[in-house]
1. Could you figure out which one of P, Q the value 34 for relative contact order in percent (Cα under 8 Å, 6 or more apart) was computed from?
2. One of P, Q was used to compute distance in nm of label points 7 Å out along Cα→Cβ at positions 37 and 125, and the answer was 3.8. Which one was it?
3. Of the structures labelled P, Q, one was used to calculate helix-only ellipticity at 222 nm (-39500 (n - 2.57) for each DSSP H run of 4 or more, over all residues; to 500), giving -7000. Name it.
4. Given a value of 19.5 for mean count of other Cβ atoms within 10 Å over residues 53-60, point me to the structure among P, Q it was derived from.
5. Given that P(r) over Cα pairs in 10 Å bins from 0, in percent, derived from a single structure, equals 12, 45, 36, 6, 0, which label among P, Q identifies that structure?
Structure P
Amino acid sequence: MTTKPFGLSARIVIHDGNGLYLLLKRSKSSGWNSGKWELPGGKLEKGEGFEQALLREVKEETGLMISLERALGIAESELPSMHVVHLIMKGKAYTTGILLSSEHEEYSWIGYDDPITADLQEEFRAAIATCACQGKT
């Protein structure tokens with residue numbers, strides 16, 4: 001049992017409608033999981049709803065406009081100052097052109113059948129596997 005406060009994060013497996021999903025690589029200057037691949041999304045701001053936070057985070061991190069499709073599940077991770085619970089959704093991108101924020105240094109549209117990079121944050125593997133098992137889109 002953790003004695004740290006809980007934080008809530010909204011994450012998403014974004015697909016392009018052609019069997020590819022989006023991963024983002026955290027910048028080397030990031031204080032948390034630098035150089036690791038992750039799903040788009042982030043922490044909810046005070047007073048912000050889950051859907052609002054997810055759409056905001058995706059727009060800030062990638063420039064993408066997306067639609068939310070359904071819930072996939074949850075994941076958890078430990079930060080030095082808090083225990084983070086990630087609520088993970090599945091969604092579709094209207095476009096695939098990416099404008100990265102300074103939080104990330106690289107992105108990749110990867111097929112569900114492609115081997116998942118060893119540098120993917122472990123807590124997000126199950127969400128990607130769930131999408132792969134349930135079909136390409």
Structure Q
Amino acid sequence: MTTTTSGRARRKPGTGPAAGYYRIEVRPARSFASFRTQDVGKKGGLERIAGHRESGSWDTQAWLVSKDHAHVNDKNELVIDNAQECQALKKAISGKITLVEGGIFRARPAKNIPETSKPTPAMKRAQTANIKKAQAARKKKV
């Protein structure tokens with residue numbers, strides 16, 4: 001049995017009219033090896049796409065905002081209607097969210113620490129504090 005094609009090309013993700021989310025790209029997908037999606041807040045509102053680098057570190061690649069909770073203004077900028085989602089995105093994104101094509105937008109990350117400078121001194125302090133907490137908890141059990 002053979003199948004025939006109708007001549008239509010595959011749509012790019014997020015560009016079709018039936019897509020339920022606006023996609024806000026923060027970092028290029030090519031710098032990641034695999035991805036995970038996480039709900040932030042209530043289910044179906046705001047989602048974070050986390051990318052896993054080959055070096056082993058994780059970072060935010062994109063955000064998905066429900067079309068029920070956001071709209072596009074006259075300047076082709078994405079405006080978040082839900083106050084809680086807007087606050088969460090303000091901590092993760094700096095500057096304006098501008099349209100690329102269809103339902104895909106682009107923004108800058110709030111903090112952009114290069115991989116070569118990680119772990120930062122704050123990360124090292126947090127790691128040693130967590131190790132000390134784990135050691136203390138282990139001593140209490142014994």
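1. Clearly, the read-out refers to P.
2. Working: P: 1.3; Q: 3.8.
Comparing all candidates, it corresponds to Q.
3. Q
4. P
5. It was calculated from structure P.
Here, each number is a calculation from the coordinates, and none is a lab measurement. Fair warning: this is a prediction, and the values are worked out from it, not measured in the lab. Cβ atoms are built from the backbone, for glycine too; each structure is taken alone.
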